[in-house]
1. Given 35, 20, 17 as the derived value for semi-axes √(5λ) of the Cα gyration tensor in Å, which of the supplied structures 1, 2 does it correspond to?
2. Upon calculation of helix-only ellipticity at 222 nm (-39500 (n - 2.57) for each DSSP H run of 4 or more, over all residues; to 500) from the atomic coordinates, which of the structures 1, 2 produces -5500?
3. For mean count of other Cβ atoms within 10 Å over residues 71-78, find whichever of 1, 2 sits highest and give me its label.
4. 17 is what came out when relative contact order in percent (Cα under 8 Å, 6 or more apart) was calculated for one structure; which of 1, 2 is it?
Structure 1
Amino acid sequence: MRAMLFDGTSPRLREADLPDPVPAAGELLIDVHACGVCRTDLHVVDGDLTQPKRPLIPGHEIVGTVAALGAGVTGFAPGHRVGVPWLGHTCGHCRFCQRGRENLCDAPGFTGYTIDGGYAQRTVADAHYCFHLPRQYSDVEAAPLLCAGLIGYRTLALAGVAPCIGIYGFGAAAHIVAQIARHQGRMVYAFTRPGDHDAQRFARRLGAAWAGGSDEAPPEPLDAALLFAPVGALVPAATSE
């Protein structure tokens, strides 16, 4: 199969011909149809994330069809369309896994970082961390939902039924969850970098009732704040609004 490899020394990926992977017990062999590019992929190849598998096939917004099953897999069959996200494996027995908070697992595996990902014609993935995908979304439309969509929706769910929410950092996850929140009838206030008028106009086009800089106060108190910007100083700012 053809694959794009990151060798750990250069941010440029190298095209290579590799043997097809073989699914181990509990894994799916997947023919890759689409794989999105996430900011985390750029952090990997730029060296900001310092412990990748080497050499590595990046990519963790994978959409494809099942080609074969490893031993013991149930719930999937060849031909099923599936998605593969960033979280690719957990230990299953740490205190976080036992509480249903696998994203905080003490011994995780990450697709496209510690596990080979989707910048290839084929990949293998733990069946427990693969999703069946509805047919109404194309492969390209579904791919970003495997990362930005999941992050945004999980964050929104933690906000409960809060009718008025503030979203800090209006990027990939935020622009998806803003549309979901508006569909649910919630009021959305978008906070961007100060002076980022393009992002503010984009937020208003997606239905935000107000958009401004993260240094501004919203026009009314928030019932919940969703933070996607990696800026620690925004935590007290958001929770005080």
Structure 2
Amino acid sequence: MLADYHIHAAAHGEYKYTREWIQQFLDTAAGRGIAEIGLSEHLEYSELVDWALIEKISSEAKQVKVRLGLEADYIPGQEEITRKHIMARNYDYIIGSVHFINGWGFDHPDFREQFDYCDIDETYQLYFDLVLGMVQSGLYDIVGHMDLIKLWGHRPRRPISSFITPVLKAIRVAGMTVELNSAGLRKPVHELYPAENIITEMFNLDIPVTLGSDAHHPDQVGEDFDILVKAAARAGYNCIMTFAQRCPGKVLI
């Protein structure tokens, strides 16, 4: 069974929750053999979710099961604010992610040029220190696009293991799941999040995984999941985690 748990139906606020719009996500999922999807808006757009509509669609859907998640940025010092948002709704899972380094939205095209003026190893270290803090916060179920810092193609001089291994060990201790995300294939880096050598290290540490496309449009649901599943299989994975009311379950892929 395949599941796509990283879907932003509202994108960055430009789309509304209507039956017709959500049905397009379900139809694409069904056409690509996705049995379960998770609508997981960014926290700042979570108020755009029409809960009554999703509950109705979910009860009527026959081919595709619908879960409701949330993607919440980890920002040091805002843990309690984030916790209140998480507890305000009955989510099936929470994705933790890092999009800002000291206020710098490094993955936004408008701020990409700042990479030209920073030490890349220091930047990688700052990023993964934040991911580590996110893991240790206890707020989240899933680590989203774990090596997002590479999306523009910038690579550190130091081995990636020096940044990522401490994070993976903390993930194992925390009992979290890591998302295998296909969105990197449509970004300048043209690589899965995380990279395949990291997926292998995750498998060796017995870290569970789930799948996500980071879809911001129905056409992107389950995009490149054939590549994603093959990469998981090469590392040794034959199952993924699914979630219901923040309780994990395991299914074969």
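1. 1
2. Going through each structure in turn, the value belongs to 1.
3. 2
4. 1
Bear in mind that the values in this text are calculations on the coordinates, not laboratory data. Remember, it's a predicted structure, so these values are computed and weren't measured experimentally. Cβ atoms are built from the backbone, for glycine too; each structure is taken alone.
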